[in-house]
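Each structure below appears as structure tokens.
Nothing in this text is a laboratory measurement; each read-out follows from the coordinates by a stated rule. Every value quoted in this text rests on a predicted model; they were computed, and no experiment measured them. Cβ atoms are built from the backbone, for glycine too; each structure is taken alone.
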Structure P
């Protein structure tokens, strides 16, 4: 049975799921329906803004630092050098039900020098397009056990993120030989992924 987490809540992944190795991290969101203006707007209803959100992963060492660009997994670098983290590709609009982007994580293959995975989402070209997360709704992150394809946990981001162009969504981290998950849900007004990564450099 899937567990619904609240912001700041932590949960042990491997203690409660012995033998857990391969997981799928799914992230999803929907564009907010815009109210159309003018005469025709009343006839044809609202439209959805095309907001291109990108999910990425920062692979951090024990000092919460990114050692190299290879440890940033995103649409331009889909697979970590060790092969333990693989991004399944970019979704340009966020339309449709279910996960918009998926990231495969093999916990058993993560190198010992990596202590934490930080999952972030940012809006591509947010400044140029004058877009922010107030234009997004129903955002979530969920974790699925690949072995039995069952959802283990879900965190719905229900806060108001208007004016924010990046989100630190969640973390998977080592703790006393176990892997744990924390629901973060913090907004960032930085311009893009590069600026967000500077927090860990």
Structure Q
């Protein structure tokens, strides 16, 4: 499980500003500690939180209990536990950090950040699968790094028939993961030589009514 970071805070800000009516069905996929799920539940939404990690599932249940809000928590891979259901809002803070080739699929704690050579291992699945789980007028809010191709995210969501745009940006200092692979990222051309900060973005995509 990965403790909440600046990306969670950025996405939480977008969630607070999203006009979600009370009783809306919200899915928090890759919930981690459940911070976003709890925020949505405090607004009166009916929240389902999913994570592949049992530690994250347990942490989310505990944090929802401490906050005194109901959150349905399920263990599973991305959307697998909620097939056949539909939602008004899907929240996603997926793994998005590019990882050196040869590491294979991430294991253990690295599942929270490693996302293949281009950082899109999970992002592409979200873009492909999330629209089918939305009700008309439903919204996807996701956060990612500029290193993992926000324009690709926008393009894939638009191809799926959604109206998509970047609604928030924030530049932050490199964390330990990026510092560890900074040389590799620069060699790959994913990180410009003069860039000493990472940019995070929130993408909002809406399914037409």
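So here's what we get for this one:
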{"read-out": "When relative contact order in percent (Cα under 8 Å, 6 or more apart) is computed for each of P, Q, the largest belongs to", "value": "P"}
{"read-out": "Read-out distance in nm of label points 7 Å out along Cα→Cβ at positions 24 and 160, computed value 3.6, structure in P, Q", "value": "P"}
{"read-out": "Origin of the value -8500, where helix-only ellipticity at 222 nm (-39500 (n - 2.57) for each DSSP H run of 4 or more, over all residues; to 500) was derived from one of P, Q", "value": "Q"}
